[in-house]
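Any read-out appearing in this document is the output of simple, stated calculations on the displayed coordinates, not a laboratory observation. These figures come from a predicted structure and were not determined experimentally. Cβ atoms are built from the backbone, for glycine too; each structure is taken alone.
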Structure P
Amino acid sequence: MCGIVGYAGNIDTACGKPLEVCLQGLNRLEYRGYDSAGVALSAPGMDQVVVRKKAGRLKNLIDDIERRPLPDATVAIGHTRWATNGEPSDVNAHPHTSRDGKVAIIHNGIIENASQLRLDLQAEGYRFASATDTEVAAKLLGKIVDKVIAENGGKPDLFEAMRRMARMLEGAFTILATDCRQPDIVVGARHDSPLVVGLGDGENFLGSDVAAFVAYTKRAMEIDQDQAVCVSADTVTVTDFDGNVIANPKTYTVDWDASAAEKGGWDSFMDKEIHEDPAAVQRTLLGRFDANGDIMLDEVRIDEHDFKAIDKIIVVACGTASYAGQVAKYAIEHWVRIPVEIELAHEFRYRDPILTPRTLVVAISQSGETMDTLMALRHAREQGSKVLAICNTQGASIPRESDAVLYTHAGPEVAVASTKAFVAQITAAYLLGLYLAQVKGAMFRDEIHQVLDSLKDMPRKIQWVLDTQASTIQSAAEHTVNANSFLFLGRHVGYPVALEGALKLKEIAYTFTEGFAAGELKHGPIALVDEGEPVVFIVPPERGRNVLHAKVISGIEEVKARGATIIAVAEQGDPDVERYADVVFWRPQCPTLMSPLVDVVPLQLFAMDMAKLKGYDVDKPRNLAKSVTVE
């Protein structure tokens, strides 16, 4: 949630670039979800920081700036806010300023002791215009700056003031600040919320993720937990909250460019990203094999002996990522023969889980900043377990704080509803499972290679679904667009696919939808089936007299007899499905464990088509944010 961007440039050449960088950066961070936007600028000679902010979409702010242009500046900070304290409004929007207007800050997170800090400041005569915790921090920082100035004989030190304030705050926060008395720097502090530096030539950048500045530089620097940063046009200084300088902070190169975050001719980012499903799987497989075709996970920094000792895996994740973990559970248990538990990250540490040094905790997150998942992995490490992250975002908190990471390399995912990240997460989890089977000797080498060959063939099969099923999916959406509710049902790996399909329809088409294990049908959900009720079945392959195939077909017959409209996802040529289903989204022939990678694709398209028919913004569903950075 919330987008943050900052810029510091050369006094002689910055001109309008600080504002340009902030507005462009905020535009690329829109996917994070927000309800207001604002900027603050500083330049030599200003008596106060210039602030402009508006509730609603970023366009409202841009239109206001075009009507009333802002002055040139040397530094700027920009923010898109997701309301947590105080309703969306101009007053509650960021930035917020100090009492004298000389300091402005923006903030992502929740300051948990803001109420007490507000009372303390009010007792000293401070007044507040907004209902936000951020204004409390702004007034507090202004007070601390004044104190530092008095201690330094009139010399301001915003960086020192930021560190002092950070030590006083409780909760989760990333804060950027600018002071018109130091118009050449932007300072920031990070605790349990993302912050990254972009390294330029004669300019430097800050952002809640690299999308904020990737159009200007691909060189990035990580800011770790409980660190503060000061950027100017030519310098970047990183310290801990006590002022100790961090030597040689980790830097890396972003492996995608700004065009990857643009629509590229597609109607929506979601449409574009669904059509990138094949490439997401393919890129996740790249560079994972040695000359003999064996799996080689160089980025995994866990010793083979530790892998051999693992006797249990716990996957912690939320939403779509947890369903990817549920798919992986079936495969990993089958290949490696060790138990795999799937835990919703927000429940994990509160139930006192049983963790040992032989437990591998796998944290799955597209953004790498999901706060529930981050707190779960911290708990796991405190208990002595190894943590491996599956993540799509370089330099994010979750991979940085894990013992190992498997990056999915799916490229930026801008639409709030996750699509290509899901298939990439399954692919990465499958690679992990096969690597464990290889290390533990749980499968023969030729068996592993046979599975890998099937996995490598999946991009082609996903592309077949995209190329051949679009019109059928569109037609199905048109016929069911007015349905009040849906049921999604599946068995085995089809069950988490059903859950994911139901989630997509909820997220972007706002249709009441439930996903169930198909075996639960007679234990309650069948009571919901009425004449015309759309019921979506994920049908397993018929080959080899698959007993689950027969059971799912039996479920189809039961709801068909009660007047349901049957939508099936099934293997080409399945005669039973042809007999009973009203609509079929066909899949090409593939092994059962590979089928989720293709089965989810028509469900993604179906949800998108439904949302478009209803006139909704598929990229920015209401009330949702791309990255949930608070618990």
Structure Q
Amino acid sequence: MLLTAVSCRSPKLAVADEQMQRGEYFDAARTYRAVYNKTPRNERLLRGEIAWKMAQCHDKLGQSARAAAAYHNAIRYGYPDSTAALRLARSLHADGKYAAALKAYDEFLALAPDNHEALTGRDGAASALAGKVARTRYKVVNAKIFNSRRSDFSPMIQGDILYFTTTNEKVTGDSKSEITGMKRGDVWMSRKNERGEWQRPEPVEGELNTEHDEGVVSFSPDGTSMFLTRAVRRPDADTRVSIWTSRRSDAKWSAPQMFEITSDTVSNHAHPAVSPSGDWLYFSSDMPGEGGRDLWRVNLRDRDGSLENLGPWINTPGDEVFPYCLTDSVIIFASDGHPGYGGLDLFRATMTRSGGWRVENMGQPVNSSADDFGITYFSPEREAGFFSSNRNDARGYDHIFSFELPDLKVFISGHVLDLDEEPVRGAMIRIVGDDGSNQKAVARDDGSFSFPLDRGVSYVMLAGAKGYLNAKQEFTSDIAEEDAEYNVDFLLASVNKPNIVENIFYDFDKATLRPESTAALDELVVMLRDNPNITIEMGSHTDRVGSDAYNDRLSERRAKSVVDYLIAAGISPDRLRYRGYGKSRPKTVTKRIAREYPQFPEGTVLDEEYVSTLDDDDREAADQINRRTEFEVLSTDYEVY
């Protein structure tokens, strides 16, 4: 069978192999597809080999769905490569087919249980399938004004100009890349107008763009020097990818000059990123390192002996590419070697004090199952900018997306009311946080107020108004990264009229406080502690049933029970008086009572004469309203020793 397969190899297959060897993946994939379709099904080994090579081309082009289908065919026809299941798993992973990817990863791990790439990939796919990979608050939108019908990628902000790489039909030169099937990339730009709006893109002026591939730019801190990637295609050699520099004169860029990093003429160097200080140039290279393409850096001020690999904290056996320096100690890069959603994901790396790096996946929706890479920020202080991705494009074409992490909207709002639940106009509310924050505001006419908050801060709030006692609230805002609005209402007791204390209950026909009264009594204790300069009288009232003498004695004992509780809680006896009013002070219906008991008009006095005219149910309701415990402020100048 093998002899038959070899004998059937066509000249066109040899052409495809040569195209692939030169990195001309688009052309090679088309040639392999033509050969595959003409190869008889009984030539299983040959069909498997062609499918395998075709899958690798689609892999290189970021066409994960096509790659997965081709890898599946290679396995179906018995292509003898031990990594076939792993390659299939990676393609399914990048296509967002997490369940199928897990199955393929497991099949490969059964043969190679310690394989780092498979273990990392499986971890990422399993997390994505279970929804464990963080979904962030970032807002991601297709930045349509920059995008053409071809690939547009690697945006870079420099002042009020956005530079990016494009392969649109208007770029320099007429030939198409054998690697991508599109025209070769140029550097284009978009400016902001006087209203801060991005304008339609145009080519960079000067001698920067040529018939070769140019793109993926970075700038010196003063913006006068550009570092860029150029891929030079030569008929007699493999495409060489290297870093070049250009200088700006007025608004034009000079013809680029090659930037020599090493004397190595075999390795490729790409994706330059200058640190904000201008000291370091970060880049991606296939020089021997951790495997695949690694991130490296070289000192721009003293290149001799300064070349260094960023090490295993960042670099993996996979590819690490497209670095971006947010600050001198924070870089963002793309990788398919760290656990993620599939394809290239964006990761944030923060330098530690020991010189290592702490790496975090930037989460959804910045990352997707597709390739996400080439990010730029408006500034280090603002979590917003642009990046590139081939999500939702079956052709594997890249497009530019905007991203922004909106400010958290965390508020506390509420109302300041009196004990009859009427607005207290002009009340002053102050809020103090344990982070040192201190805010104050005046309540609106309806008693409402609102304050912005920070997450995870403990606050103390105090509300007060002329003619009312102060009230205090304490709380801690949640640490969750999500918008939140807290609500708290302040009920202020009046200095000028009696204030009902709700939910104080006594045993029937006795002065003994029932256990369910504790919460209301404890709130009264807090109010007295928050207002240490007042003295009060506790007054108890009964309904119309029974003699005057009986009700006077019962209410007197009940008022004394409340005072005894307050004294036991630590309130000075000098600040407390008590009195039983029996049924001598029937309640006048307030707005609050009228809302709760609409059968009683506001202003109605619930005296014995009026109550006797009611039916049984309303009489019971009126009696319940009259049975109450109140306190009244006697003085506001008590001296605390």
**Request:** Using the calculated result 1.02 for Cα Rg over 2.2 N^0.38 Å, pick out the matching structure from P, Q.
**Result:** P
**Fill in**
The value 1.00 for FRET efficiency 1/(1 + (r/R0)^6) of positions 459 and 483 (r between Cβ atoms, R0 = 35 Å, to 0.05), derived from one of P, Q, belongs to structure Q
**Complete:** The value 0.05 for FRET efficiency 1/(1 + (r/R0)^6) of positions 83 and 411 (r between Cβ atoms, R0 = 30 Å, to 0.05), derived from one of P, Q, belongs to structure Q
**Prompt:** So Cα extents along the principal axes in Å, for residues 563-618 alone, computed for just one structure, reads 36, 31, 13; which one of P, Q is that?
**Reply:** P
**Fill in**
Value -11500, calculated as helix-only ellipticity at 222 nm (-39500 (n - 2.57) for each DSSP H run of 4 or more, over all residues; to 500) from one of P, Q, is from structure P
**Request:** Consider the structures P, Q: one of them gives 25.6 for mean count of other Cβ atoms within 10 Å over residues 187-194 as calculated from the coordinates. Say which.
**Result:** P
**Message:** When relative contact order in percent (Cα under 8 Å, 6 or more apart) is compared over structures P, Q, which one is greatest?
**Reply:** P
**Item:** Parent structure of the calculated result 6.2, given that mean projected area of the Cα convex hull in nm², for residues 163-258 alone is the read-out and P, Q the choices
**Value:** P
**Asked** Ranked by Kirkwood radius over Cα pairs in Å, for residues 243-298 alone, which of P, Q sits at the highest value?
**Response** P
